[in-house]
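All of the numbers you see were taken from the coordinates with simple rules; none came from a lab. The structure presented is a predicted model; accordingly, all values stated were derived computationally and were not measured. Cβ atoms are built from the backbone, for glycine too; each structure is taken alone.
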Structure 1
Amino acid sequence: MAIDRRRGADPLGRAMLAHQRGDFETLRYRDGADVQDGNVRKFYFGSSEEWADETIALLDRLADREPVLDVGCGAGQHALWWQERGVDVTAIDASPNAVRAARDRGVEDVHVMDMFDLAVDRSRFGAVHCVGTQLGLGASVAGISDLLAEFARVTDEDGIAVVDNYDPTRLDEEFFGYRPDPREGVAHRCFHFEFEEERADESRVREVGPSMHFLLCSPDRLREATIGTPWTVRSVAQPGDGTHYKAVLDKRGPGSGRDE
């Protein structure tokens, strides 16, 4: 028997939890007839030995500004990396099942929380880590600006943040879920997750998530989103073909003379 659950669906989180607990699971991205493997192990359970040197360097940089807020922590791989090195880290995710998976893996300070409404004290953190292109869930340049303002609220006056996105000026329409936009430096990505799990009693659970909309913005558009916030885009790294980038933001303001 297959159970199809849509209300309160959490297919991505359920896939992480099933993987963590050793159950057979399948996660797919779907955009109409187009399907792509969710690759849960690679994206959420990879060993730090598989991470790029640039990733480790950024994690180290954030560790120097602890405590760290790991936004959209997933199964907790980055939070665990910091925790194992004695860094004060708080991990959050909107998915209850992702939080369960992270807790099962040993993340000590992990909570279900909406990144657009952070239930933490003002200036509580020195650093924010928000990767996985979640920034794009702001859905517009103004929405991203609002999210950056929320990150600014919970970081101290010397706060630092690392965010990432895809650069639409280097993408084409073959990119999964791609939707064009007439504005320069802006595009959209739309898809939903589908999860299937086979249980020991031979029953199957199938869960289909809601459609998700990400704004894809170039580094220049990200700089535009920082206007009116305390953040300055300090550096941008676009390795490989440059389609994906990570940006370091800080509150030192333009013209500080560092890391340009």
Structure 2
Amino acid sequence: MKIKLLAVIAALAFANVAASNGEDLKLIQPGKIMVATEGTYPPFSMRAADGGVDGLEIRVMKEIGKRISLTYEPVITKWDSLLVGLAANQFDVISAAMDITEERQKAVLFSDGWLESGGRVVTTKDSAIKSAADLKGKTVAALVASNWYKIAQEKGATVKGYKAESDALQDLVNGNVDAVITDAVAAGYAIKHANLPLTMTDDFVSHVQKGFAFNKDRRELVVKVNKALADMIADGTYAKLTTDLVGFDPHPAQPIRTLQ
């Protein structure tokens, strides 16, 4: 009986060691979380002055790794290769700014939504435009062939098309258009880091959430990631990490949850 008890204790001890090494999480390298990122898509991912990587997804995933006792290891990957690389177990998770869609949910297991963005109206600080409802009859800049262009038309605006968001924002600063409709996170980053005298209305004209993507057999890892994400939002760490880059806290008020 004593021998059996010792065997049980030994088995439990082994299981605990395995769990601490990440074996239950099916990690490619125990103790590490290997994360696919583009490294070229500010403000989500970009090269830092020290040659490393920085950005919204980098900061959030590094903090998640720390909270689940795993070393963050970035894997620079082109967008077109992300899903193929994930399926081939070249990395544990995709952090690149991937929208959660029904079609993608068929292929991967998403974490809870970690960031919410979408279209917002950018104006000068003294503008009479306070919401998208005020765009009727105004001249609004938007990227050509984009959803923003169509939305501006639907709001009754005269739309001026641009190939580059930076050109649209500069024309707004110069007074050549009344407003710009573009992605909230991209606009926030441009306004903050180019020190533009612009602001955004409070309302969104569209919504999208980003999720971290995993292979479907990594559910235990996703559970840990979701808890760490929720904890860092609750204790204010998420806001500190992201507001510095885009000027506001982009966490979803009602995140899309991991499919059960």
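Couple of notes before you dig in:
- Structure (1, 2) behind the derived value 164 of volume of the Cα convex hull per residue in Å³, for residues 165-244 alone: 1
- Structures 1, 2 were shown, and Cα extents along the principal axes in Å, for residues 85-220 alone at 53, 41, 26 was computed from 1.
- Origin of the derived value 2.1 (distance in nm of label points 7 Å out along Cα→Cβ at positions 101 and 205; candidates 1, 2): 2
- For -11000 (helix-only ellipticity at 222 nm (-39500 (n - 2.57) for each DSSP H run of 4 or more, over all residues; to 500), calculated) the corresponding structure among 1, 2: 2
- When mean projected area of the Cα convex hull in nm², for residues 45-116 alone is computed across structures 1, 2, the figure 4.6 traces back to 1.
- Which of 1, 2 yields 0.95 [FRET efficiency 1/(1 + (r/R0)^6) of positions 61 and 125 (r between Cβ atoms, R0 = 25 Å, to 0.05), calculated]: 1
- Structure (1, 2) behind the derived value 45 of percent of Cα pairs over 27 Å apart: 2
- Between structures 1, 2, the greatest calculated value of distance in nm of label points 7 Å out along Cα→Cβ at positions 29 and 189 is seen in 2.
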